[in-house]
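*Asks:* These notes open a run of structures that come right after.
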Structure P
Amino acid sequence: MKKWKRVTGILLVMAMTLSLAGCNGKQEEATEAEGTTEITTELAEEEDTEEEVQGNLIQNGDFSEGTDKFETYTNGGSCSMNVNSDGELQLDITKVGNVEHGVQLYYDGFEMTEGTVYQFSFDIHGTMDREIEWRIQINGGDYHAYHAETVSVTEEVQHVSAQFTMEEASDPAPRLCFNMGYMNSMQEAGMDSESIGEHSVMLDNLSLEVMDASEAVEAAETVEVPKAKVNQLGYKKDDTKTVVFADLDEDDTTFTVVDVNTGESVFEGTMTEPQANPSAGEQNCTGDFSKLNKEGSYKIVTKKGEESAAFTIGEKVYDETFKNVVKMLYLQRCGMELDGELAGDFAHPACHGTKATIYGTSDQIDVSGGWHDAGDYGRYVVSGAKAVADLLLAYEKNPAAFSDDCGIPESGDGINDALQEAKYELDWMLKMQASSGGVYHKVTCKVFPETVMPQEETDELIVCPISKTATADFAAVMAMAGRIYSRDGEGEYAAFGATCLEAAKKAWSYYEAHKDERGFQNPEDVVTGEYADGNSKDEYFWASAELYKATEDNIYKDGMAEALDKVENFGGLGWADVGGYGAYAALTTEALKADSSNLRKDIENGFFKAVEEVVKTSKENAYFVNKEDTYEWGSNMGIANSGMLLCMADEIQPNEEYITYGKTHLNYLFGVNATGYCFVTGAGTLCPNAPHHRPSQVLEKCMPGMLVGGPDSNLEDPYAKAVFTETPAAKCYADNAQSFSCNEVTIYWNSPLIYLMAAMEK
């Protein structure tokens, strides 16, 4: 077989990994990009000579390095790939699935420039006659094609070539893919997908070349980040007020605070000496303007004219944003109609109202309700438990922050809206408990949905098996709810508290009897968020602590003691690492204060060791937060969690430092960070406008009040890999719906922000 060898260009290389927040749903058919198109199909000649063509944008297109750079994705189908003895990539398809992308081969790691003419070519043959589709497409959102064509595959080797113009805006991270699933032509021919036998498709000599860049359009300029970083919402009058500067001129050493309405300078200050900040790749210094406490709207201006975003000083600077951040939970409600008067553009009919099938059985149960977890429509017990726990703890911290007017259907009935909203999730969680006491891990469809509104996701709902982590998290949050609703509720709410507590006891007993079982793993044909966790002892510790706080029954104190040495982080407030919740519950239990053993002392030591590490790291960080060199997926949750932990610590051992650095974590989320973004949608001067959130993407309008994930220096999506390879860790953030690792949203990223804002309002 003839081999067309090519010299590959030097480009960023990406490998897409299916993960919790990723969106790999159905890729919709799209119209082809306009422009001149030439298609040639010819049989490749059998010869050994080689040709070289310069400028191939596809690395390893001849598969001389094996399958490197190429990945497969399946949606109901199954396949495997290898390089055969002829040096071709061979895709062995065992099942085509029920959609065209049921089996897909893809390549990331190139860019497309608006106005540029490209030529794509490859060789292909197969072991059966069939059609495939090749596409160069946007790698996110609706996955529409910039160019797509169908090829009839036979046993004979064909050389396929197509020339096209990129008519849309430049894309730094598109995807080349070959759809080899259940094609429309198969359906039209009356072929049942299950009857299509095993077969192979072979590809070789993939080439994507620039033919004409004379009409190329320059990419849009990136967002200009101010060098003076402030909390874009503002500061309360008595707050410590610090501005962080980045990369100023050497002699730019003073600043003024200017009244934006009058232009008058109302405060003058001197900056600290600049210090290197390797994680952001910049030099930082700070300025303090805490003495300014006059209400008004202001901006920071340096001697050389660098300006901050505008901000407010006053007592109500967070009110509107706080309501939006809380209301996000209502807008994520599943199983009910969202009323247009309350939900505005995000109103929709009831969704996901059908019964769900328990995986591996024919049994169906009602698991309607709860909150959509993130940018997709799955509902997960472990993440839901964190979210509802944060909301209930925020309520306990400052019930007045919520009152009865948060703009939810239950507002105005005389019951605190935090309790009302939390109950909506708790009601769903109760449905997820089996008669055995164990708790099902999640309910989703088998795959992530395409970019549609929630009522348009109509695939079969699957309840995934009981898991230890879900059961223990459930026991913890139900015990917390039982205590709070029984104490503060009346009538049906007090009765609800009793129901929650009994459910918690039942779940704890189930965990006790199933300690040695392995943790949750997705069933083979379910690809939605896994929320896997290999260590459930911290969940067991949390459940035991909450049940002891609610009941003072020593059986639960014994549970805490048993789990103690397996808790790896007594400051953990994530969905996987919950030791901080357990420690806080234990240390706020009156009965434990009289404990004669070392139990309380050991918990207290572990908890405050974690707290002091947060303080230490925050003091050393240029932006005064608990971050070092790595920014993980959902780094903004980590920031909010750290601020939350400090406020929780202050409840146990009051310390002004805890409050000071709790506020700096809030400042970070609202703009005092290396990116210059206020990370909450609809808030501040520079905020996310393109979150990875299906309703926002469908409506082309950003839902307000959502905290996005933030910088992810691990580059865990193709877009991030394409644009941030040389970017300092703290700046690896993209306001782009394609970048799900940076710009997705979740209920459990909002929830610690709710707590932190409520605490700062106290």
Structure Q
Amino acid sequence: MISQIKNFLTLLFLMGLSGLAIIIFTATLIYPTLPDVESLSKYRPKEPLQIFTKDNYLIQEFGEERRDFIAIENVPQKMINAILAIEDRRFFEHPGIDFIGIVRAAVKNFTGQSREGASTITMQVARNFFLSSEKTFKRKINEILLSLKIENTLTKEEILELYINQIYLGQRSFGFSAAANTYFNKTLENLNLAEIALLAGLPKAPSRYNPLSNPDLAVLRQHTVLNNMYKYGFIDKPSYILALEEHLDLVETNIRYEIQADYVAEMVRKVLYEEYGNSIYTSGLKVITTIKKRNQEVANQAVENGIINYMNRQELREPEGFVDLDSKEFKDKKTKNQFLKKSLRSYKTYNNFIPGIILSTQPYKIEVFLKTNQYITIYRKNLGSLKKDLSKENSEDKLIKKGSVMRFVKKNKDWLATQLPDVESALISMDPNTGAIVALVGGFSFKKNKFNHVTQAHRQPGSIFKPFIISSALEKGITPSTIINDGPLEILAKDLGTNENWVPQNYNEKFSGPIRLREGLAKSKNLISIRILKHISPEYSLDYIARFGFNPKKYKPYLSMALGVGEATAWEMVRAYSVFANGGYLKTPYYIDRIIDSKGRNIKLQAGLINEETPRIIDPRNAFIMYDLLKEVITNGTARKAKILKRPDMAGKTGTTNDLIDAWFAGFNSDIVTVTWMGYDQPKSLGNKETGSRAALPIWIDYMKPLLKNYPIKNQVKPEGITPLKINKKTGMTKNADEDGFFEYFYEEYPPYDNSYFVIN
């Protein structure tokens, strides 16, 4: 027996010498043809574009691969130890090829103890960067030679850094830092030992050991890693036992964005793509926007509430679909749940509007199955526009029946019944002193409609445009106390550029006779604005309003301009109203604060310019008076609902276009300007009484109310050149300004008339 063993060993030795000779000869031929590994020293992985709020919350990322490069010095030692324990414990001792490991693996494989590979970390780096996955002798020789070449070029730390950042770990995640976020929503530094061990076990077979799809196999692999760490002295026994028992709190979805701001993310992506091209998806750029997380959260909720409230005021439409609840699959308890889930599969969830099937109906409640696999009951107070339909005695007249597919939204602890909106809404909020956009909602749902209604929707502004007409009039000597006739008026066709004369009306089709400009603007009197424009001339006013950033080509120098006949975006409106808020300066809105490269360097900064560095486009006295006039709109005008805020420093203007097609509100103080809008993409009436005050203003209030505590009340500082005078409420004159009069503001050069009426007829 001993002689047989000797003979076997001798044969093995001779075969080894022959094999070695062949390998050396092959290596001599192949080595000069190997790729240049010097490039590895300059390697940076393909990292996605990441977009964050001003306060560093992730909004979105763009890229095929999830990566998050981490320098070796920042990798926790426990993570390194776990990798070495399971992949290559002699990494710092061997020259790239672990000959001891090869022999050990060969013996184990030969004796049938276990299947064990012998690839080192360096060999895996060589394979991942330069070679295919084919299992051939040539590829293996290349792998070995490349490993030796890499070890001769790079330090061990550099090789390990490459491995830690390049290895694929499932769920589109490359590198351990990205995987930490994907599976645990944590940074690598914040992982515990159990979580580290799970990640360390993934490289062998990322799909097989994926903890989201194969949790049991993943845990078994994790235990192997922990066992090796204890076996080779990387951890002590108490740590080993504790990690084995540790609960793994995995992220259910592949990635969690911390704030919903899809329209902002797309705006950023477009800007960067225009400048840097396709490289933005792989170069690891980080964009810090001006968006504030709290502001954006409140904005999202305000727009959603506004849409729900609007939908509940409208006539009920046909349900989105119908599911046959008389089917055998539904009636069978074993298949019921699966049948319902299958029936809802084609209905997408948009924001918080979850599709659901109505299982039963009564006049005072409905029972529903949601796509989220929940059974809920909704009572009458939360049925919205369904109430009236459910109360109908004749079932044939009802739109809502068993099997109807509708939408359901959770508010606090209650579920609300509603419909999938066909209306759109938008909100933009800006710091008027810098131009920084702090919140932006471009529509109901980016997933449903990618059209950005803040930047792309050119809509008729209606009465929200009137303040700019008034601002131009102040420069022509008209004052807040000027008396203007709110009476019938006929405009000739030649003054309109049309074929027919025009007889304009106020919204309520009533006239108040001679009233002060302040009162006329507060009540949004159309005839007041028209007569003012007629007095100062449309040509002059059009030239004047261009300084606010409006495109003069979108307007015609006709009297209809007084009613906002033209086109503007919410983006233009927030910029224009900021002029009144900041004392007369035109600020350029911006939403990118800075861009950071993969090495953490700022490559582009966009700091808000201070007022002295941007043009002052109107007289500070004009801005002061307009601010004061627009406060009246909230105090005694069409925006009285906003008095609920109890803020004496708030100003604003409602806007409603002809036939109630567009509803607007622009409101502000010296610290924040916010514009809201509601309308249909294919212009049509919003419905009876759906004015700016009813449809757009509540969204603005919902947004501003929780945020205003961050902004202290500020009294306006009266600029030089303004004279406050007590006037008579009825006449607008200083004469007979008794105790019922009040102080009004005037340019020093344009005081009120003492003894005669200044009436515009």
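Quick note: the coordinates plus some simple rules give every number you see, no bench work behind them. If you're wondering where the values come from, they're calculated on a predicted model, not measured in any experiment. Cβ atoms are built from the backbone, for glycine too; each structure is taken alone.
*Asks:* Comparing distance in nm of label points 7 Å out along Cα→Cβ at positions 226 and 426 across structures P, Q, which is largest? Walk me through the numbers on the way to the answer.
*Replies:* Numbers: P: 4.1; Q: 5.4.
Max of distance in nm of label points 7 Å out along Cα→Cβ at positions 226 and 426: Q.
*Asks:* By the measure percent of Cα pairs over 37 Å apart, tell me the structure among P, Q with the highest figure. Could you put the intermediate results ahead of the total?
*Replies:* Values: P: 46; Q: 58.
Ranking P, Q on percent of Cα pairs over 37 Å apart, first place is Q.
*Asks:* Which of P, Q yields -9000 for helix-only ellipticity at 222 nm (-39500 (n - 2.57) for each DSSP H run of 4 or more, over all residues; to 500), as computed?
*Replies:* P
*Asks:* Assign the value 7.5, calculated as distance in nm of label points 7 Å out along Cα→Cβ at positions 194 and 530, to the correct structure from P, Q.
*Replies:* Details: P: 2.9; Q: 7.5.
Working through the options, I get structure Q.
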